[in-house]
1. Please compute mean projected area of the Cα convex hull in nm², for residues 6-45 alone for structures P, Q and give me the label with the greatest value.
2. When Cα Rg over 2.2 N^0.38 Å, for residues 22-61 alone is computed for each of P, Q, which one produces 1.57?
3. Using helix-only ellipticity at 222 nm (-39500 (n - 2.57) for each DSSP H run of 4 or more, over all residues; to 500) as the calculated read-out, with 0 as its value, let me know the right label among P, Q.
4. With mean projected area of the Cα convex hull in nm² derived from the coordinates and found to be 5.8, which of P, Q does the value describe?
5. Computing relative contact order in percent (Cα under 8 Å, 6 or more apart) for each of P, Q, which one ends up highest?
Structure P
Amino acid sequence: MTMPTILPYQPTWPDEYHRIAARLRRGLGDLALRIDHIGSTAVPGLAAKDIIDIQVTVAALDDALLAAFTALGYARI
């Protein structure tokens, strides 16, 4: 397993989050109560692994949510 590389803060991380979040909002619709940028890439100026962490808050973990994430190309692991 490859260890993640810690990078200096990248000013592109907020824009990357916004692009991903917009796609999630379109695909999940009302199933997503909130979509938040979390983790080290969400902290301006902080060095971090180059992975955008996103938390999606939902009312229920159900088949409709699974279907919506699957349609977006995400896999349940």
Structure Q
Amino acid sequence: MAVEDSAGHVKLLTYPDPAAVQASDWQKWMIPLSDLAGVNLASVKKLMIGVGDRNKPTAGGKGVIYLDDIGIGHPLSTE
């Protein structure tokens, strides 16, 4: 995942378990705002989400990835 602000500052983050992309169950990824240091979160221009090597993409991947509940701030209470 990469976040880019309007000034062109980009922060690239990698999910801790690369094999998770092949998991059949839902994977939760909570990212502390401190991990996005260097990007102005008040002026986010792009959120990029991908699978594989960003600098050396290869064709031929198959499958479905569902993304939901993308948000910023404190997690909602489960109660």
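1. Q
2. On the way: P: 1.35; Q: 1.57.
Considering all the candidates, the number was obtained from Q.
3. Label of the source structure: Q.
4. It must be structure P, since only it matches.
5. When relative contact order in percent (Cα under 8 Å, 6 or more apart) is computed for each of P, Q, structure Q gives the biggest number.
The numbers here are math on the coordinates, done by the rules we state, and not lab data. Remember, predicted model here, so these are calculated numbers, not experimental data.
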